[in-house]
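Multiple structures are listed underneath, in structure tokens.
Read-outs throughout are calculated quantities, based only on the coordinates presented, and are distinct from any laboratory measurement. Only a predicted model underlies this, so the values are computations on that prediction, with no experimental measurement involved.
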Structure I
Amino acid sequence: MTGVPEFEYQELLPIGPDDTPYRLLTTDGVSTFDTPEGRFVKVEPEALTLQTMAARIEKVGDPMQGMWRSPPSLRSRFEPLGLESPA
């Protein structure tokens with residue numbers, strides 16, 4: 001078959017060094033659970049949506065910026081949700 005890549009096995013949960021820079025945003029909605037393979041982190045979907053919004057805006061900017069003459073901003077949405085507004 002042309003255009004179909006050959007199958008290459010890859011470990012689902014590779015063990016080894018992880019040099020990813022992590023930053024704790026919150027522990028709300030985060031828990032751990034144990035399996036025979038080890039301890040895993042469980043993150044509720046709501047935590048990813050609300051808690052990481054500030055970090056995404058801080059990194060890439062406000063997606064609403066520059067869209068209108070009088071642009072609205074997502075920054076005003078943080079306080080009602082009990083979240084700290086990004087810098």
Structure II
Amino acid sequence: MHGEDEIIARGARTLRVHVFKTNVNKQWQAEMLCEVMAAAFPLSKCNFDLQDVDNIFRIESFYAISSDVIDMLRRYGFHGEEL
């Protein structure tokens with residue numbers, strides 16, 4: 001095995017960084033959502049940049065979770081659009 005097949009065979013995973021434009025604008029909202037995301041996606045790390053005009057939300061995960069993140073934001077009354 002060579003290249004990509006070898007990586008998959010060894011169980012290595014690729015870290016994905018998902019970036020979203022949101023309407024989250026308060027620090028307490030960002031903290032609450034990061035706690036919710038950590039519970040839903042245990043191996044993830046997330047942060048918000050509320051000083052950015054787009055209130056950027058970043059989440060690192062080994063899985064493709066973009067649609068799940070958007071659904072989770074929506075459940076809590078927020079809008080998220082992947083960039």
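Observations on the structure shown:
- When helix-only ellipticity at 222 nm (-39500 (n - 2.57) for each DSSP H run of 4 or more, over all residues; to 500) is computed for each of I, II, the one that comes out at -11000 is II.
- When log10 I(q)/I(0) by the Debye sum over Cα atoms at q = 0.17, 0.21 Å⁻¹ is computed across structures I, II, the figure -0.65, -0.89 traces back to II.
- The greatest value of relative contact order in percent (Cα under 8 Å, 6 or more apart) among structures I, II is that of II.
- Among I, II, structure where mean projected area of the Cα convex hull in nm², for residues 15-54 alone as derived comes to 2.9: II
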